[in-house]
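Just so it is clear, none of the values below were taken in a lab; they were calculated from the coordinates. Since we're looking at a predicted model, the values are computed, not measured.
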Structure I
Amino acid sequence: MKRILIYLFLIGIFKTAIGQIDAVETNLRTYFPKNYLSDGQIYRTMITPDEVGEFQVTFFANIRYRVAIASTLNAPNKIIFRMLDPERNILFSNRDFDNSPYWDFQFTGTINCIIEVEIAPEIDKSAIALMMIGYQQ
């Protein structure tokens, strides 16, 4: 009986977590108007206040992109993201724009980038960060 209760408890927690991530994903999709197509992936990472999540992405020349970030935190603009070149020079940081949840950009040449995500310093909770990348049609 005890095992059954533990099993049911774990299933309840899992369903709640999946539902929360689904809600964040739905919110994330609102940052992409009809003239942007997703690259087909939703990038996810679990981050704590003292960690930085990292994604490796290749962007192709002369394509207008949008990167958008959302999280399971119940507070807007509490995720900081930076785009870095292969030498880790900062190309963009949303910290300079009130932690905006998205950024539109275009490169003149194909480039491999690193996208770092972290929780804003004033937040002392862990979160799951989700990122989508789209390109303009």
Structure II
Amino acid sequence: MRYLHGAVSYPDGACYFRVMPGMTAACCIEFLRGLLEQFPQREIRVILDSAPGHHNHAMTKFLKQNPRLQLQYQPTYAPWTNPVERVWQEMRRAVTHCHDLPHLGAVLSTALSWCQRFAATPERVRRLASFQGAQHS
């Protein structure tokens, strides 16, 4: 199984997407390591849900070693508090909603193509990632 992880930057519309083999703590840490490398000069705050892979000893140790990275956990069952959820919603609409893709590889390929096109439109990224206009769904 493959999982698409992603982060967006509201101030400038920059994006970072990466396909990972799972949703484990190790995968989360590897994604965050890549995010730190992608934006080497920035303080980074990531909003996360309460998935088990986001809370553990390895994550605590990683955060202590990377002080410019801050994690902010959203309340349980509150996806509207995380702006990237609107990005995922938009991607699902474009990639899987009413589309008959023949296999999981096609879904992944189409999703990655969408991510590349999306990342090339910083104004759209900022609009979707904005806290303004965020609605409780």
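Data for the structure
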{"read-out": "Comparison of I, II - label where mean projected area of the Cα convex hull in nm², for residues 67-106 alone is highest", "value": "II"}
{"read-out": "Answer label among I, II for the case where helix-only ellipticity at 222 nm (-39500 (n - 2.57) for each DSSP H run of 4 or more, over all residues; to 500), calculated from the coordinates, equals -7500", "value": "I"}
{"read-out": "Among I, II, structure where relative contact order in percent (Cα under 8 Å, 6 or more apart) as derived comes to 38", "value": "I"}
{"read-out": "Which entry (I, II) yields the derived value 127 for volume of the Cα convex hull per residue in Å³", "value": "I"}
{"read-out": "Structure (I, II) behind the derived value -0.69, -1.01 of log10 I(q)/I(0) by the Debye sum over Cα atoms at q = 0.14, 0.22 Å⁻¹, for residues 51-122 alone", "value": "II"}
